[in-house]
1. Using log10 I(q)/I(0) by the Debye sum over Cα atoms at q = 0.19, 0.25 Å⁻¹ as the calculated read-out, with -0.86, -1.27 as its value, let me know the right label among I, II.
2. Which one of I, II has helix-only ellipticity at 222 nm (-39500 (n - 2.57) for each DSSP H run of 4 or more, over all residues; to 500), as calculated from the coordinates, equal to -18500?
3. Tell me which of I, II gives 2.7 when you compute distance in nm of label points 7 Å out along Cα→Cβ at positions 29 and 53.
Structure I
Amino acid sequence: MEIEPDQVGCDLARQLLYGSLVVHLVAVVAELRVADLVANQPRPVAELAGSTGTDPDALPLALRTLAGQGVFTEGSPPARSG
């Protein structure tokens, strides 16, 4: 007997898991007071990582995930010279 995955059930499980991740990320960045740090002007993520004492590789992933949910917006990267 073969059991095929129910696509609707898989989609629902994915949405629930992703929603849980977003809720946890919101809690973490709130605890770090990231919104306060960018309230007056955008700041580079590396600077935010330094100010919050967080991993400079992990924080951008968290913020990009939250930007995808409309919690933050991504600014344009600085233009490269030369």
Structure II
Amino acid sequence: MLNADNPYTRAMAERAHQPHLFSRTHRPRPGAYVEDGNAVIVQDRLEQTIPLRVLQLSGAHAIENALAALLAASLAGASAPAMTEV
């Protein structure tokens, strides 16, 4: 999981075999990003949306951590409803 908002980790993704990116300000596809108050997780043909309000996050860093965790859970096969239960 690499943060596409950070120039250093974004550069690492360019050299990675299968980078998995997340971002608060960009829309990496595949990856996870914020759009209209939702976390959007896109991989292959699957797109999952989770309202950020159900995660009760405060601050940019917490949102970035959540995006990384949601992307990892999605890659492991978790559904959006299962991710919001945790």
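Every number here is computed from the coordinates shown, using simple stated rules; none is lab data. In this text the structure is predicted, and so the values were computed from the model without any measurement. Cβ atoms are built from the backbone, for glycine too; each structure is taken alone.
1. Checking each candidate, the match is I.
2. Working: I: -18500; II: -10500.
Clearly, the read-out refers to I.
3. II
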